[in-house]
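K.L.:
Presented below are the structures under discussion, each in the form of structure tokens.
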Structure I
């Protein structure tokens, strides 16, 4: 297995993709899979055309993200590419196009899998525009099951060599690569659990039979002893997983006492008020990276999916988080992106996380 990474800060979409790919591909040997992320207001068609031109029919996948980060910088505009050689991979692109997202996930899983794929890793890049991302992921899992690993992130646009969209999902089946996965967030529960008593999609109208924003605000007052901002603060909702862990769900707005979340919840879900110590987040990121890296027998590269909401919470201190991550990797080739949700199966099944750091260390098993 061979790995190469390229990053470009060019403000032109075609030039940015060309620059990143020039660093990651070898003219003497085309890669077996290239994963491309871009940030900024680039024309998706220009990005896709550039990738097609440079990769000449080889499998690739990718999407748009909120930023690309290195050990010292966050790039709001540019492209990053990670190319893998000596593996086997295939990709699929499926558009939702008004269809039921669970059915779309099932179709994607059915189209992607072949006999003999068991034990491989599925990378999923779904559209963040769809508030039912968790349902789509469950659809993929319903077809493929627990014999696969799952990694990925929410993206603005999605593409493979087949084309590009902004309302679907790009997937890749990655064979002959061993991954160790680690996810964490540093959020802790406070107070008593609350029951979602009325919800439509990703809008929570009632918690414990009360207007959702009122109940949430009162829960914050019990912790903070004062009023606090509901949006963009260090208070969110968490779904208990039954093993002491929680999945965070970001609240993105409040409308007429309803809480609008980044993705849908199952009806009658129990949720907790979650809070965090912002100053502790970089140390938590270091621990997540260390624990994931140490479990891999022969690490060769890493995908780093860090929540955009973490970066917004940390502000200028995010550089400490990125330094901790990259220094822990000790020069391992890696692509770090600020994503709109993080996907991994470190809990056994693929789950969509918010405000989390997902680290996927890839390499050979022995």
Structure II
């Protein structure tokens, strides 16, 4: 069953929904504009495809996903982090001792005891420019700025200059209560890192809202962005009501990586302290990569409550649809006995969906083998 759901997770890594605009060409009965067919394609809704074309589109999506993985591995951010900074090899960080020395010497200069004593990060207290001196392996601090923390250090033990600049120029927090213990958690922050004068990483948390439920507080709204050159990730969690939530996350590198997930959930009440499998009233999920999407609009709330559901119950309650360019091209059904996920096409034929991702995991592992073995 574990392998089965691993396959399902991979297949669920596929989605993108587009729609026809308001252009009158979309319904004039003529192939015009940038349409690829009569009233379809281009800026209009996708044109009807054959099953063979659907299969080709699915396979290309997995091929693109593999190339996306290679793009991520070859990206500037990953190169800086795993090759230069960590020097990862066969799952081991060869620069571990250097990193421990680098961070250990910084502790006294940063006055980390102040954080422990106050259970919070006080940006004004720690503001200043922190510079690493490779000759004596010591940090020094100057109080030249009072609204940000600046750190300058080398990207690797082989680097002779402080070619890295890390800046945290905004941090806000709030005192919250969790398990009858008060602490300060972030509500907004911004930090970025540049290598050789070019931005490589950036984190922006625009908003985190905590809700008081049953004596403790949980984050119920989040707006955040993460940049890892050249990749961008956006996370948005919105509280529609005290019991209804929407979540969207998308990831893109401006090339083959275009991955996203969206979900909606409604709870029966807002008693978070006593959440159980019975607490979900309804839920819907869509996961996507490129133009291929897998979505479930079934009764996930009921499925969650079942201890040992049958194949029929799983398939009826999941109701998994496969779409390409917003046009349904098939259904997915789980067969636990055969450990397969079958795809049923619009012409009534079906096959094991593993034909599209067979060998995919091995190929992904081979891409990351340099770092993780």
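K.L.:
Which of I, II yields 17.1 for mean projected area of the Cα convex hull in nm², as computed? If you can, show how the numbers build up before the last one.
P.N.:
Working: I: 17.1; II: 23.6.
Here the read-out was taken from I.
K.L.:
Which structure, out of I, II, was Cα Rg over 2.2 N^0.38 Å, for residues 125-276 alone derived from, given a value of 1.17?
P.N.:
Values: I: 1.17; II: 1.34.
Only one of I, II returns 1.17 for Cα Rg over 2.2 N^0.38 Å, for residues 125-276 alone, namely I.
No value in this document is a laboratory result; all are computed from the given coordinates. This structure is a prediction, so every number in the text was calculated from the model and none was measured.
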